[in-house]
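Please treat every number below as a calculation from the coordinates, not as lab data. Computed from a prediction, not measured in an experiment: that's the story for all the values here. Cβ atoms are built from the backbone, for glycine too; each structure is taken alone.
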Structure P
Amino acid sequence: MYLSEIKIVDLEHSDWDKEKSNREKGEYVFRQKEYIDYSTRTRRPPWFFTWVLNTPHDNYKDVRDHKIKWGFTYVTTDDPYWPEGLEPVNGHYEYGDVVLMKCPLINELRRREVARKMSDAQAMSTIRAYNERSREYGVALSSRDEEMIENLVESYLKT
């Protein structure tokens, strides 16, 4: 099984038998399952879920970084979410050398915005560096060409 094949069940909206199920062992009896779905507003959870590298050889650096930088926490058996087919380990969900973590959805959107801005800035600085090198070799672009390239890059980055 691959990580991409593990679906996260939304226990809050699923119909499951709480008496026959055992959350501590990851054993559930469902009448109807509902999976996490970010495409509908009615079922969109307030959390963003991701698998984070969880290795002791680097003193769990990735887990620590996710916790400190973006407020990630472990998905535990107390949460109304379950990665289908997995049994909890020490109260949270591990698969190989990764662990399932969550953060408030707004934090993930902010993280993506920061990454997008950094990417946009890198693209524009690359073009400016190219233009400066071109001038050094005597093949500078005209101001009209520079404007056209910048407009193309900006329109591309908006898509």
Structure Q
Amino acid sequence: MNYKFKKYTYGWLAIHVSTPSIGLVHKKKYLPDVTPQNQATLNVYTFGKFEVACEDAGFKQVLGINDSSLDLTIGTFPADSISIETPVETPACRVCFSVPQGGKWIRAAAKVVKGEEVVLTSEQVALFVLTTGWNGEGEPEIYAGSSFTTREDGFVYTVQLDAA
């Protein structure tokens, strides 16, 4: 059975939050030359642990709180391969960023400390997650085009369209 999502939209960006239970899966098929850094989504694991596996590549990795798909250690996914993601520890929460209209975009992750100012341009959208994680209850802490000061230690995931 597949994940269920709550969807949020911030202009050009779609964010899907899921809190799947053990046994639920999310499958993704890859085109040629897809890497963790250029794939069509950015997944941020904000609570629990998730296993990401790609059988065609002999790849399997477990990601936990404040890891993201940028942390996957696979080089390139084999063309037409399918990866399967599933929670292996619950409660679990995953936040997925995507660009419905497609195109290139830039994504970055940074560790921040309490009281740190995070400066965003009007084109950037950021997710703030406490070091202890976020279990998916309530609304994600999203900042769209406005700078903010962190209230606790945590991680910031920033995305923006690539103007190049």
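Upon calculation of Rg/Rh (Cα atoms, Kirkwood Rh), for residues 9-48 alone from the atomic coordinates, which of the structures P, Q produces 0.99?
Values: P: 1.03; Q: 0.99.
Clearly, the read-out refers to Q.
If helix-only ellipticity at 222 nm (-39500 (n - 2.57) for each DSSP H run of 4 or more, over all residues; to 500) comes out at 0 when worked out from the coordinates, which of P, Q was used?
Of the structures listed, the value fits Q.
One of P, Q was used to compute semi-axes √(5λ) of the Cα gyration tensor in Å, and the answer was 25, 19, 14. Which one was it?
Checking each candidate, the match is Q.
Could you figure out which one of P, Q the value 25 for relative contact order in percent (Cα under 8 Å, 6 or more apart) was computed from?
Working: P: 21; Q: 25.
Of the structures listed, the value fits Q.
State the single structure among P, Q that was used to calculate mean count of other Cβ atoms within 10 Å over residues 97-104, giving 12.6.
Q
Name the one structure among P, Q that FRET efficiency 1/(1 + (r/R0)^6) of positions 73 and 137 (r between Cβ atoms, R0 = 35 Å, to 0.05) of 0.70 was derived from. Don't skip to the end; give the middle numbers.
Values: P: 0.05; Q: 0.70.
Here the read-out was taken from Q.
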